[in-house]
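What follows are several structures.
Taken together, the values in this text are just the output of simple stated rules run on the coordinates, not laboratory data. Treat the numbers as computed from the prediction; the structure is a model and nothing was measured. Cβ atoms are built from the backbone, for glycine too; each structure is taken alone.
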Structure P
Amino acid sequence: MTDGMKLVKVYVEMIAQETMGINATAAFIDLPGGCAGYYQNRVVQFNVAKLPKSFFDKPLSIEVLDLILHELAHEYGHHTQDSYHQALSSMGAKLILLVLENPKFFEVNVEDIS
């Protein structure tokens, strides 16, 4: 697991806890032909076979945060359900306010991750 992947895993856990009040985690799978990500049993699965090799090089990017929020919102439903879309917008708003109140929220030292 790369340092970027370690940070993404921590970010999934932090975002899930702070915006949804749940304990979720991340896993990394290699599933050719599958989707870029999956969500099941409070685990965001990142499919490395469908993501660019550089995807985890910048853990705080639009692409990474977009996929994290997209998958976590499945806790509340599927793509066509209002509950899914409400979860997405609520999580986004909560995350913005959280970072405004605590600008160092995403500052995680990769050496401290086990």
Structure Q
Amino acid sequence: MDSNEYQYLAGRTLIDKPDFVLSPEETMLVWNTLGLCGEAGEFAELVKKLVFHKHHISQIKLAEELGDVLWYVAAICSKLGLSMSDVMQANVEKLKKRYPEGYSQEASVRRQDETTSE
């Protein structure tokens, strides 16, 4: 298969035009989610350069990027009407169930908390 054939065949599954319109709230949620992904990518890029390229990346720069990640997390919590504190507490409770004795590779493999509520 060549790239043009792949492009044609993959293109058959593209959505030509969405059959919905986003509300302003949905638009902001998507915008902030894309921002979160972008900032997480910037942080990941710094870590890649630090670890694999052996660049000097300052703690200040790493903290700045993490701050940007947190800004978007806070924005998304606000848009969803969630308290960051409640999200953080729920995450800690999930981790306590998952790893009651703290993290271990064995506990990670035999996780029994796979049920999620939506």
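With helix-only ellipticity at 222 nm (-39500 (n - 2.57) for each DSSP H run of 4 or more, over all residues; to 500) derived from the coordinates and found to be -22000, which of P, Q does the value describe?
Q
Of the structures P, Q, report the one carrying the highest value of FRET efficiency 1/(1 + (r/R0)^6) of positions 23 and 95 (r between Cβ atoms, R0 = 25 Å, to 0.05). Intermediate results must be reported in sequence, preceding the final value.
Details: P: 0.90; Q: 0.15.
Max of FRET efficiency 1/(1 + (r/R0)^6) of positions 23 and 95 (r between Cβ atoms, R0 = 25 Å, to 0.05): P.
Among P, Q, considering only distance in nm of label points 7 Å out along Cα→Cβ at positions 79 and 103, which has the greatest calculated value? Walk me through the numbers before you get to the answer.
Working: P: 3.8; Q: 2.8.
That would be structure P.
When Kirkwood radius over Cα pairs in Å is computed for each of P, Q, which one produces 14.4?
On the way: P: 14.4; Q: 18.5.
The structure behind it is P.
Check the numbers for mean count of other Cβ atoms within 10 Å over residues 15-22 across P, Q and tell me which is largest.
Numbers: P: 15.9; Q: 6.9.
Going through P, Q one by one, mean count of other Cβ atoms within 10 Å over residues 15-22 is largest in P.
Here mean count of other Cβ atoms within 10 Å over residues 7-14 was calculated and came to 19.9; which of the structures P, Q was it taken from? Don't jump to the answer; show the numbers that get you there.
Numbers: P: 19.9; Q: 8.0.
The value was obtained from structure P.
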